[in-house]
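Derivation of every value follows stated rules applied to the coordinates shown; laboratory data play no part. Note that the coordinates shown come from a computational prediction; the quantities given were computed from them, not determined experimentally. Cβ atoms are built from the backbone, for glycine too; each structure is taken alone.
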Structure 1
Amino acid sequence: MRVTDAMLSFPSLVLALSLAAVLGAGLNNAMIAIGLVYTPTFIRLVRGEVLAQREREYVEAARSSGISHWRIMLFHILPNAWAPIMVQATLSVAGAILAEASLSFLGLGTQPPTPSWGAMLSEGQGYLTQAPWMSIWPGVFIFLAVMSINVFGDAVRDMLDPKLK
């Protein structure tokens, strides 16, 4: 958990930039950098949820009835910890889209001829006075993608939250 805490102490985009610079430009290296940056969030969330669920009465009842630890974990703890993990997953997907666009904008992500909204923004930056739509449309689609994923995450949270039912 100390390595996780150390990774969480840095801003995610700065850490992704550092990792992408060390690994080199390219889509695979950007995916590795973004994946490594977002992993500690899931580690902390899953650990916290498992520790919280472990102390609940239904886990104590299952433990006292002689159910194995694996069965308790798979059939009791994991299903009840699933909702926050799904919400964090949707938020992380939106953050990963922004991180990839940022890395591509700075030249450390997807390289031409592979299309990327960040690379399109970077390319259109030189033509803002003559052809502003070269930067407007990739920015609009980044915004729409991130916003729609966040709205989807809210819907998933509402659907999986037992207190709202």
Structure 2
Amino acid sequence: MLTLLEEAAKAANIETRVVALSREPWGTGQPGETPFAARKPEKVINGLLNDRLARARKILTDNGKAEYDLHAKGICSDVRILVERLVEDTLLNDVVRRFRRDVHTKNKIGGLAKIKPEDCQIVDELMTKYSRYEHSQPNEAPVPLPEPDDIAADLTRLQTWLKEFSERKIPQPL
């Protein structure tokens, strides 16, 4: 529904601001943080790096691996969602999007020409890596959650890729 409302507002040239309303133990309608899916990727990466990962790192140091894993699993899940959003919004230039009825090609489809094999490779690598933590693990060979430095390196890599891809010029036809 949010996507449809945003599309209608955009078509009517109305600027939007998304505010989350949540149900808390004390009642419904508590304004809160903008939904993860509605934030700009740069802000999501910065929030994961500077806030959530920093807190998880402190928890690992102060409380140990068991408590860290609870936070790391949530971060890994959000990294996977972030990569999915980067595919829709950045790589595919918002031409196609889940939960949207139509495909937007006008003034957008040419942006697909920016895609290089290396872009697909980074998406594949990170989707594969962070999808592991969404599925149950075999008892014989569980995949351990990544350490904070590993997650930070992946987020920094995504940050660098996003900046480079966003600044990349669309190749001109021959």
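Tell me which structure, out of 1, 2, gives -16000 once helix-only ellipticity at 222 nm (-39500 (n - 2.57) for each DSSP H run of 4 or more, over all residues; to 500) is calculated.
Only one of 1, 2 returns -16000 for helix-only ellipticity at 222 nm (-39500 (n - 2.57) for each DSSP H run of 4 or more, over all residues; to 500), namely 2.
Which one of 1, 2 has mean count of other Cβ atoms within 10 Å over residues 54-61, as calculated from the coordinates, equal to 11.9?
Details: 1: 11.9; 2: 15.9.
That value comes from structure 1.
Just checking, which of 1, 2 has the largest value of distance in nm of label points 7 Å out along Cα→Cβ at positions 62 and 86?
2
Can you tell which of 1, 2 yields 1.00 when FRET efficiency 1/(1 + (r/R0)^6) of positions 70 and 150 (r between Cβ atoms, R0 = 35 Å, to 0.05) is derived from it?
2
Could you tell me which structure in 1, 2 was used to calculate Rg and Dmax of the Cα atoms in Å as 18.6, 63? Write out the running numbers ahead of the final one.
Values: 1: 20.4, 73; 2: 18.6, 63.
Corresponding structure: 2.
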